[in-house]
Structure I
Amino acid sequence: MHIRLPDFFTVRFHHLIAAQRSLVNELLEDHVILSYSLDIERKNLYVYIQAKNQTEVMDILSTFPIIKEVKVEIHELAFFNSAPVCLPELSLN
């Protein structure tokens with residue numbers, strides 16, 4: 001999903017950012033959001049959500065504190081590949 005952020009961040013929008021980050025962290029821990037990225041210009045968010053259908057995606061999006069301040073485009077993916085996350089090997093020295 002592509003989220004277009006406002007061209008100008010209002011005071012109201014700035015106040016929503018902390019709540020947005022908190023919710024996103026929670027959804028990442030629950031493996032609902034698989035990836036959440038902000039571009040260098042701070043204009044676009046790219047979010048990969050694991051959901052059964054577009055209705056479920058919309059239900060998740062409706063909980064985003066910033067949702068009324070942004071524009072959203074949903075793109076259904078055929079697949080999502082990522083590098084495996086590995087823990088370093090333990091050394092028993």
Structure II
Amino acid sequence: MEEKETVIVIDKDGKEREAEVLVTFRIHEYNKEYILYTFDEVDENEMVKIYASTLVEKGDMFSFEAIETPEEWATIKDVMRDMAQSKQGQA
């Protein structure tokens with residue numbers, strides 16, 4: 001069984017939460033690193049909530065920043081779709 005990679009995320013209230021890292025990737029077009037992660041929360045449709053952020057290195061730490069443009073979101077959604085299709089192919 002593969003061990004899950006986790007990160008500690010500090011939310012807007014200053015509370016630390018452990019999140020599972022789904023994937024990190026670079027989009028060369030925007031020259032940025034991105035991270036997809038989850039807290040294993042389920043929405044009203046019984047789907048696991050997935051969060052996406054820009055991953056910014058600050059010294060020996062990283063911070064998550066907001067995704068800025070609709071174009072970035074569209075590319076990230078493509079990555080998520082590819083991940084889901086890849087996962088289905090493995091099942």
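In terms of distance in nm of label points 7 Å out along Cα→Cβ at positions 9 and 81, the structure with the greatest value among I, II is I. Computing relative contact order in percent (Cα under 8 Å, 6 or more apart) gives 15 for which of I, II? This value belongs to structure II.
Computed over structures I, II, distance in nm of label points 7 Å out along Cα→Cβ at positions 33 and 49 reaches its largest value in II.
Highest-scoring entry among I, II, by distance in nm of label points 7 Å out along Cα→Cβ at positions 57 and 73, is II. Structures compared: I, II; top value of mean projected area of the Cα convex hull in nm², i.e. the largest, recorded for I.
A short reminder: the numbers here are calculations on the coordinates, not readings from a lab. In this text, all values refer to a predicted model and were calculated from it rather than measured experimentally. Cβ atoms are built from the backbone, for glycine too; each structure is taken alone.
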